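The following blocks contain the structures, represented as structure tokens.
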Structure 1
Amino acid sequence: MKILLTIFTTFTFLFAHAQNFGNLPKIPKEQLLNDLELLHQGLDKFHSGVYWYTSKDSVDLAFKNVKNQIIKDLNVLEFHKLIAPLVALTREDHTDITLPKDLKEKLKTEATYLPLVLVFLGKELYCYKNASDYQNTPLEGKRIESINGETPVAIVEKIGNLFASDGYIKPVKFRDLGGFNFSRHYFYYYGKIDLFEIKFEEIEETVVLESARIGDINANLKRNYVQGVPIEKKDPLEFKLLNDSTAYLGVHTFGNDDIKEESKEKNFKSFLENSFQSINENNIKTLVIDVSQNAGGSEGNEGLLYSYLGNNYQKYKKVRVKTPKAILNNGVDKPIKLKAFGFFERIFANKKQKDGSLERKEGVGLGLMAYKKEPEYKFSGKTYVIIGPKTYSGGSEFSNMVYTNDIATFVGQETGGGYLGNTSGYSGDLILPNSKIEIDIPALQFIMNVKPKLPFGSGVIPDYEVIPTFEEYINRENAPLKYILEILEKH
């Protein structure tokens, strides 16, 4: 009952105060209600993990409350503010909501924003770049205590409801609001704000900034910051010997296409073979694996990396899809078909269940096991895994496997991906016909075979939490790696 009351209160608050989103055309309330019905059907019928963390009763109540809030015509941003938290109730970061392209183009020239580029380091908010006309005092590196009377944490509690994240993981909300995303989502929630009164920790007076358009913000950034030599882009795959006994393996993606296009290694399998052969030949005793920037990629690569560390086992309890095909029909607009996968995978790689869902067969295709083949060079020495809020999808699955099998010591911040698994893979692209808001609905629920060692809805929680300082952040230092080498390995 407490959860239901919280959801009801949240949605009542969201619409209690009108915002100024600019001169946008209104959509008739009947059409908005039709879109709302399609969204409800899409999540209920096609999203295989929609009720993993939020009960069906709670979701239904939230939709009912939003329906009761639509008592007049609304513009797209007003409607978006109502339905984005409904999408977030899936508690699945692969479930995305996107504004129409033409609206995003319109906002580039008409909307005004907080003219700062920001970064969260943990829950502390810092100014990274000043894109305003304010030049009285340097703002870079200053910690923000409040914006218009609200603390950054209180603001994130509100604007963080406009997008989904896995389970109940908090650090990923702060990370996702870095860069210009904070200003953008602040606008999506609060609407047009003319002035921002900002209290910085190291500045005695309150700093007042005027909101600015994107064009002015970009011009100020260009004016305020000398464009030096571009920072060299990090290779998605890194291997290096740090000393006579320690090696570093940076796996910043599992995406085969990204590796092929951006890495000098080109092939993930051969990269691992060569790296672990070198680890063996150099008699390395300590291995640091960095997946803090690994947001996933091609399924199977997380198991391939794990194969060099642990024994094979069934890593998924099950991989299921609620339905291979769903028809959404509000009785007014043209029905919408969402499809999970093709004929051959449906027939040969999955088995139909009594409830109409499909579950992946154990030994066909990618299957359920951690990996297919035992590698030649396995590592059994001391292992550290660096994780963070960007560790997500396949990156978090690798972390989950290592964590549940007690293979490594974890350093960094809680993973952005859930310990229990995720809903991803194939997805349905639902474009609401009247508002044109787009929702990406994932279809495959990956339920991981993990021991109950962590709170329900969490990611992998590090043994040693390490949050970079602002200086470490701007200097692109690897704070967790530094902590491992200078603290953990010195004791």
Structure 2
Amino acid sequence: MKWFKSFFLVLSFISSALFGQTGIFTASTDIGSVKIPGKTIYDAENDQFTISASGANIWGTSDEFHFAWMKLSGDFILYTRLEFPEAGGNAHRKAGIMFRESLDPSSPYADVVLHGDGLTSLQYRPLMGAETSEIKSIQQHFTILQLRRQGTTIVASAAHDKEPLQEIGRIEMGEKGKDFYAGIFVCSHDPERTEKAVFSNVRLTIPAPEGFVPYRDFIGSRLEIMDVRTGRRKVIYESEVPFEAPNWTKDGKFLIFNQKGLLMKVPVEGGNPVELNTGSARFNNNDHGISFDGKWLAISNMPPEKGGRSHVYVLPVSGGEPKLVTENGPSYWHGWAPDGKSVVFVGERNGEFDIYSIPVSGGKETRLTTARGLDDGPEYTPDGKYIWFNSNRTGTMELYRMKPDGSAQEQMTFDEWNDWFPHVSPDGKWIVWVSFPVTVPSGDHPYYKDVMIRMMPANGGAPRVITHLYGGQGTMNVPSWSPDSRFIAFVSNSMFNVKER
């Protein structure tokens, strides 16, 4: 517990350095003639915003409330977890995420809003001084809200804890290229009273732009750490130069990720990454990971002399010249055997992607899967009894497990989501993975999509969502648990060279 407290205390200083004392927002302002001034407090240690506000209402032709905002242009996604910390209060108090054309109380706006009685809705005023309209959600008492602007389309979504986001409504509003204000807000619905709301895991995402070409064009990356017990997320590093796939070192002190063909190492407290020496391997992709004893690093390198086809290599985790393991390619590493004597990888052979094992010393590869379709993401359980993997042999990408010799292959997830890259916690109790929406083909795991990280017991059971994010390829392709099985590391994506005012 002492380690846990000191860890997040250090991260609080990182948050202050990255975002300043007001977090990601430029300012906070009372809108309209409120009787009691509101305020926004940013808690860097917990990466939370608490807004206190009065205000008669956000409705009709004019509004009164408190607004923490930034000025933007173009597309955005704003996401938060939201709660009213104090029981009781006005049943019509409001808190949520807002898109607003100006700070005038009669400005056109759209928001996704949670009321004190649990009602969640998309509210909007289409023109200056016009009456407010509303699209109500059938379900109520959501805890997670998201507002997206794409061109002139505004989409409001919400989720209960442990569940996927669901769309509440969408409207057409605003003009392309015109500046606007985006942020979070509270209204007490009582001019004589102040109400509070707490916003956590607030993430502003500037998505891939119009005309973006997948696998040719890229946007920036954020390295995040999440406590799987509490759901708290922290950004510890971000860069306009994209990076992917963090591994947590066995001593719990560092994260290793790939960036521009190199492997980089950064302290979990944050700071400037340094290059990890991988010798002549300078074309590394995002399939890399550390042996159970913490001494060895497996990488997947795509050297020009091998036609740019990925091959598996191993080297000391401290760095050095790598040794070739797989003679055939393409081969993508995904898992170490607990005894460190062999690795499992995905290989394309004769147009089929299957899972193979091979001794670390090299030699003959053993094919473990033969089903038609794509098999990927193999990873051993710490006791060595199973290898988890994902396969679209049924038409949907689902999670499976099998014995180390490839026998007793057993399907473990069964819903409509496309599930990729199962990762087993070091204590052997939990599985986390990335789920892509049904709109993504089952054999693809592309960049820059709305995805979820889900979790379930290692012996099977109902999956639950532990967070939503904008990411996909490179988010969590490789083992990324902390040694104590409490935290995971992952990458989310956003443009950072956007003009913010």
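Worth a mention:
- When distance in nm of label points 7 Å out along Cα→Cβ at positions 146 and 354 is computed for each of 1, 2, the one that comes out at 5.9 is 1.
- Highest-scoring label, criterion being mean count of other Cβ atoms within 10 Å over residues 162-169, among 1, 2: 1
- For semi-axes √(5λ) of the Cα gyration tensor in Å computed as 38, 33, 19, the structure of 1, 2 it came from: 1
- Source structure of the calculated read-out (FRET efficiency 1/(1 + (r/R0)^6) of positions 242 and 442 (r between Cβ atoms, R0 = 25 Å, to 0.05), 0.05) within 1, 2: 1.
- When relative contact order in percent (Cα under 8 Å, 6 or more apart) is worked out for each of 1, 2, structure 1 gives the greatest result.
- Taking Rg/Rh (Cα atoms, Kirkwood Rh), for residues 274-393 alone as the criterion, the highest value among 1, 2 goes to 1.
- Looking across 1, 2, the calculation of helix-only ellipticity at 222 nm (-39500 (n - 2.57) for each DSSP H run of 4 or more, over all residues; to 500) that yields -1000 traces back to 2.
A short reminder: the numbers here are calculations on the coordinates, not readings from a lab. Here the structure is a predicted model, which is why all the values come from computation and not from measurement. Cβ atoms are built from the backbone, for glycine too; each structure is taken alone.
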